[in-house]
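A.B. asks: What follows are several structures.
Taken together, the values in this text are just the output of simple stated rules run on the coordinates, not laboratory data. It should be emphasised that the depicted structure is a prediction, and the values quoted were computed from it without experimental measurement. Cβ atoms are built from the backbone, for glycine too; each structure is taken alone.
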Structure 1
Amino acid sequence: MRPRLEWPLHIVRRVAIVVLVVAVLAVAVPLTVHWVSEARARCGDGVVKLGGGECVGVTDGSWVFAHHLDLVEDRIRKENAQVVKEAAEKKEPYVSVAYMTSLTVTDDDSNSAESVRHELEGAYLAQYRHNRGDLASSPKIRLLLANTGSSSAHWEHTVDELIRRKDSDDKLVAVTGLGPSTERNLAALKKLSAAGIATVASTMTATNIKNIPGFVRVAPDNTDEAYAAATYLKNAGFHRAVIVEDVARRNLYARTLTAAFSKAFPDGKHQLVAESMTYDSSGKPGVWKTELQNIPVNICDKRPDVIFFAGRGQHLTTFLNRLANRSCTEQKFTVIAGDDTSNLSRVQIERAAAKAVHVLYTGLAHRDMWKNAPDRVSERSARYFQKGEQMDRWFPGDDRSDSQDIMAHDAVLTAAHGIELASGGPEVTGEAVGRMFHQMDGQPVAGASGFLSFHNDGNPRDKAVPILSLNSQGRADLVDVTTPEDDQPDGD
């Protein structure tokens, strides 16, 4: 019989304590590591650090995505706080509208940091006018800012965060902005729509983005822009055109712009003198820049009098550099581009205008449109954007000649008008707001880019399109205002 081993009581206690500590650490250490990891990844409420360190997600202005946004985000934050305070003290109802785009832009983005800042400034003006300005109405609006990251790389995370806020205290009913016409932004738009959230695009123009439930856009589509450009060129005496096209698969903007102009310009007296001359911006910069460098040689051979550039504004500057160094220096060229040109910074515009090439583009808006077309644009709204007026007082020293502030303002104002109309029902929901977008024929949105009502497919009715010219001071001069629907053949 083996002797029984008995441990002293104090040793048993020590062993038990050691076992307990090990067990606690086995659980606590992973939890601590996870907590530390989450803390490091968290930028602020609703905003996390993903990918290469970008802070993406949704904020009420409490988290500032970039230093140049300090002033406008602070104004938005204070207005949001006032809305919540009044809801608590006065029982005034509110809902939330988000402005979503790439707020942390890099060289890979078509929009510049300046254009992003101007968008938020215009969005704030619309919020202020609806909440306590000349258009004061109920329910009031909290304006949330949603960053999808550079090139919308993290759109899925941000869209999921927005959808979560639909049924939370935020009461999110609409998302505006939505960024440029890319496959990622279209996917984000469709997911928001499927979740029952109304959507209003400020600068999306790709023709094939339409017929999405609860969606409208305040910008003319590329068909409208192309017909406006073609009409202006024909009236100005241009007869021979060539198209320079970006064939990048994800660039819905360039693809639909090319198709529309190819249909709009040719007739018995006007012709395209060659097939589209192409480059592919989805490749390495060295490759597409080389492609653009070779195009002027072919242009000199074909001798058009106008070049229609179907590509992003950032590529236009590279193309103009190459065109300025063309071999046929005796031949004068006019280049006309699409609305993405408005995303160029002032410095980029100055450089583009200095290339001894006349550069025009179809814009989305201009602060002086109401002077040329007072029956098509709301003077009441346009005055906020004039020199020395409200926007200049709120954001001094910030030149907004790109008109991105106007487009963002009109997008948020459209959402606000939909919310106001939907408030007559039992509950303001995203679905209800989306339905109201198609009830605006008799009471259009008095936008600074035009009076806005919408077709069933989401496109604006009879939207005025400005023709703009780049000048050496880094600004766009208004050349003409046209309504493209008057110029399109029946059935288009």
Structure 2
Amino acid sequence: MSETPVLEPCIPLSIEERTLIDVTEKAKDWAIMHGAAMRSKANFSPDSLNFAPFILMPSSFPRKEFEKAKNLQTIINQLMHNVAHDEEFLTTTLAETVKVDEFTANLFNVYKKVLANGFGQAYSLGLLRSDYLAHMFEDNSVKQVEINTIASSFGGISTQMMPLQSFVMSELGHADKIKNMPENTALSSLCGGMIKAWEVYAEPKAVILFVIEDVSYNICDQRFHEFYIREQRPNIKVLRRTLTEVHKEGKLGPNKELLLCEYEVAVIYFRAGYEPRHYHSQDEWDARYMMECSRAIKCPSIHYHLAGTKKVQQALAQPAMLERFISDPEKIKAVGQIFTGLYSLDDSEAGNASYEMALKEPERFVLKPQREGGGNNVYGVDIPDALRKMSRVERAAWILMDLIQPPISKGYMIRPGGKSPPEVVDLVSELGIFGVILGDVDNVICNYQAGHMLRTKLSTANEGGVAAGLGALDSPYLLD
């Protein structure tokens, strides 16, 4: 295998020790004082914060590929909107998965019940994030890792990363290079989507509901959205409730209004509900169903949630499948080029061939379940054992994906409790492009690209989730 290329860093490395210690301490304080922070999982307290792990200087990323990913986002938005509204496609695609994956089956049962009783709200709001890695074997062309349709996080904190790293660059005497760091509108753009949905609902006294976890470690990211909405539109109240609390407090009004105590809910923004541990009992599933039946505009609606499953992603990557959802040949070609190899593992001729392929050359692949939130995938040499433990039926809950091999960048990863001074380490970066789409099956009210995020991990790490404790926040330094 050829040697992994290393992208040119934004400034010469390494930095003199005294200077490095000084600027690192300033950057940590800057992060905490500007809300680039999280609650500690190791020493949790609702009254304290740690700075979120971050990369000291921006990581290099190919400018052409960054722009490509940005320009594709409105097409990705429309694609997912069309997929979500295709009942036959979702039903057929998930047919085998729901037989063996209890969580996806529960989501699908909510979907079928809502379909049977009629959607209380035709409009859906998508706050999406399409994640990419540059692939070194195709001239660093971006390849899609996944598409997130629920709880697409870090729009708030990521907006703080460009100014944080700009401060560091200025401190180090490289302010002239800040021009290669793109502005990031993720917070204002995503909140703008929620405000637009609230306006479409057209009830001046109605509120926006954030559905949250029992414990919110990533609190700043959520609060940034809440506070931005309140600053821009002081008349819009934001409530935060867990699924359990929605079950206790919520009910449907005579016209399918979602009522929480004295409040009518216009928009529901899910920051929880994407993994099994958020549903402690049938009560939480009943709350999800009640919300889906209501007139409130959901972000995401249940069909959008299902459209974001890995199985749907795998199906969309099959030849000619995009033609079902996109009419423009140039757009089909552009989207097709970002897909890497995605393979079914169900008990079919194609699925059995994929199974054998994974056993023979496991280092080429990633094994993915129908889960969000990080830390769920199986990589490389661990794949054969994982597959052999599954029955032919159970394999349908997973997909196989070609391992994308990104170039390396070099930098300093700053983590709470980390080394001082930090060391130069090899890193790889995953680019996320946010998108907003609002509409019903026939009409799209708005569709736009909504900023970006960069998550960076050690090159030796498989997973890169910041909330899961495996990566660090970053922003791109664009290379021509």
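A.B. asks: If helix-only ellipticity at 222 nm (-39500 (n - 2.57) for each DSSP H run of 4 or more, over all residues; to 500) comes out at -11000 when worked out from the coordinates, which of 1, 2 was used?
C.D. replies: 2
A.B. asks: If we compute relative contact order in percent (Cα under 8 Å, 6 or more apart) for structures 1, 2, which one ends up with the highest value?
C.D. replies: When relative contact order in percent (Cα under 8 Å, 6 or more apart) is calculated for 1, 2, structure 2 comes out on top.
A.B. asks: Another question about this same structure. Hey, semi-axes √(5λ) of the Cα gyration tensor in Å derived from one of 1, 2 reads 48, 30, 20; which structure?
C.D. replies: Source structure: 1.
A.B. asks: Comparing mean count of other Cβ atoms within 10 Å over residues 294-301 across 1, 2, which is largest?
C.D. replies: Result for mean count of other Cβ atoms within 10 Å over residues 294-301 over 1, 2: largest is 2.
A.B. asks: Kindly point out which one of 1, 2 the value 4.1 was derived from, the read-out being distance in nm of label points 7 Å out along Cα→Cβ at positions 150 and 174.
C.D. replies: Considering all the candidates, the number was obtained from 2.
A.B. asks: FRET efficiency 1/(1 + (r/R0)^6) of positions 222 and 318 (r between Cβ atoms, R0 = 35 Å, to 0.05) was computed and gave 0.45; which structure, 1, 2, did it come from?
C.D. replies: Going through each structure in turn, the value belongs to 2.
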